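Have a look at these structures, which come just after this line.
Read-outs throughout are calculated quantities, based only on the coordinates presented, and are distinct from any laboratory measurement. If you're wondering where the values come from, they're calculated on a predicted model, not measured in any experiment. Cβ atoms are built from the backbone, for glycine too; each structure is taken alone.
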Structure 1
Amino acid sequence: MRGSDETSGSLFSYVDLESRIPRGHVLRTIRAIVNDVLANLSVEFEILYSSTGRPGIPPERLLRATLLQAFYAIRSERQLMEQLDFNLLFRWFVGLGIDESVWDATVFCKNRDRLLEADVARKLLSGVVTHPKVRRLLSQDHFSVDGSLIEAWASVKSFRPKENSGDDSGGAGRNAERNFRGEVWSNETHASTTDSDARLYRKSNGQEAKLCFMGHVLMENRNGLVVDGELTRSYGVSERIAAVEMTRRHARERRVTVGADKNYDSKDCVAELREINAVPHVAQNAYDTGKAKRRSAIDGRTTRHPGYAASQRARKRIEEVFGWIKTAAGLRKTKFRGLEKVRSQFTFALTAYNLIRLPQLLAGAGA
């Protein structure tokens, strides 16, 4: 029998929002972990907000909404609010009642500086990594490190000599047209008038130089989860410095291994890693072309062990992290300006990457 296509005129629903979400939905696992982490940050949030005045939007809801933006590749906060208005799954995850009104998109702008000041993004990543259910999935001895360029929200037309940093507006919100022929660019003499923290940089020969930042990731090798991240200005040795600093934060009394590509094969980087009790499983960058010769800082004392080959295989998984945060989480080109804001966005995207992978990992571990 054909069913009726008439629209119901009922104004009331007696179905709870909780019952609308399937019991096996992956967001249930993610939400439980996120709620535990946010509960531990409750004291931090109390300090950020005044004890008097009109109640604002709870920071827990803002952070859950921002996670949804990364999970579902939503381009802007305005589109996020549109989704939150009619999407019952989004309302449930954020904690918004079915009859509650959504917020204005500017709420994120007004609260971003407050959350940035308390370094909430880094504390959220740390809280996820140290969560009891997540901690047992991590390797405590074997890590990999790598870096990737994060394109700045600035045009190369804004890259101008520092002594001539006048008005470069071309009208209608555009940079003025420029003729680059014959110009010699340098980060020492030039700076972007749009984002002064961005640096002109290219990752390798043959690639174009862009105004960008450098994002760094420290990954554990057992399940490929991110245990630490950093974002710096782009310059030649930033990857090596960040690698040593992140490894130092996670080095234990027992020895750990750190896998990396050829860019980390330098005497200084290898020596500093060994000083903090880390074995540098770095790919060898040695060659002899007849005209030029280079010796690797990694010798047979390291490469002869089976663990070296295992680290070289495992380290390639770190590219999955950068691939996801650039495609899904919107970091192929950042939306923010300034080192601190871009760093917060980068760290938050790494947290989202860990969370999106946890349901499958926990199911495989029998959790």
Structure 2
Amino acid sequence: MGIRVSLGHVERLDDAIATFARQLGIRGVQLHAPADLPGEDGHWTVAELVALRDRCEAAGLAIDGLENVPVAHFNKIQRGAPGRDEQIENYRTTVRNMARAGIFLLGYNFLPSYVWRTDMKAVGRGGATVTAFDLAAADAGNALAGYKLTPGAELTPGAELTPGAELAPGAEPTPGAAPAEPIEADQMWANHQYFLDAVLPVAEQAGVRLALHPDDPPVDVALGGAARIFTSPAALIAAFLQAGGSPAWGLDLCLGTVSEMAGEKAITEVIDFFGPKGRICYVHFRDVQGVVPSFRECFLGEGNFDPAVVMRQLAASGFDGFLIDDHVPAMVGDPGTWGDTSTAAYCSRGRAYAIGYLQGLLKALGLDG
């Protein structure tokens, strides 16, 4: 089939986003904790999954995968908190229902305090707005607080992200606040194993693959009271070993996050290990300048790795799945960086630039199938 670009990180499919995809010549979509799937009973139902699939297909888009269930479906699993067995049973129901709806890929993260940034308005090339992280400033809180997958918060569509952003009605915890009890690394590893042991047999039976996203940022200190464990190529390999060879487990290869670890060296190590094993489910194709403890996001081609080199590495490793552009800088006229989930911010110059860059690179390298 060849490597292809999908429209990714879609928070809600609407007519404008569907038109944006058609104008870019994209035929597939990967949706991210989509608002189209309310999951009010703690899991995604067959009916709502089928309705979303049908809407996508009517717009000329095949669902290549889904990524991240709502926080309220998964937070106790991540933290090993009371009630996690109920959430696991609901998660298994979601997996079964996805298969019944003909959707066979589900990305997940194991970040109780979610993605962390210290600046959502850093200055990039030519004055573009990018996000940044500096461990020295992390004690001030998460600048991404308020985003719908951070603890206790859901961003109102179109709202601006600021530390301490107002919560949606009914939300209780303060955005970015630490969990009541700190979670150590050993506990996080045990929680992940417990989750895999319970869910992978169901995923295997259903034919659904689960794809782990590395921890962003990949720092070996707790953020928001929770340790981060998937912070190096070795740690990702350890996650593979936890899965015990299950064909239902793989990697959501976020190149940006792996680049944050150790630049192109880390990316090469991860591709060389996971690619030949067929364990790269899909790729977030983005990059940063710098590595932990301090980095900022950037345009493709000006970061830590050479996109053409990495594209060739992916193809040589046997990867033939889809790429998404993921986080993008906000260019002149764009409403905000990737933390803004409004349609206007999504259908941006920055995103169109990134997608066009990837499409051109695939074509020039003869990898577009």
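Worth a mention:
- Parent structure of the calculated result 1.00, given that FRET efficiency 1/(1 + (r/R0)^6) of positions 106 and 322 (r between Cβ atoms, R0 = 35 Å, to 0.05) is the read-out and 1, 2 the choices: 2
- With Cα extents along the principal axes in Å derived as 51, 44, 40, matching label from 1, 2: 2
- Comparing distance in nm of label points 7 Å out along Cα→Cβ at positions 146 and 298 across structures 1, 2, the highest figure comes from 2.
- Of the structures 1, 2, the one that 20.3, 62 was derived from, the read-out being Rg and Dmax of the Cα atoms in Å, for residues 130-305 alone: 1
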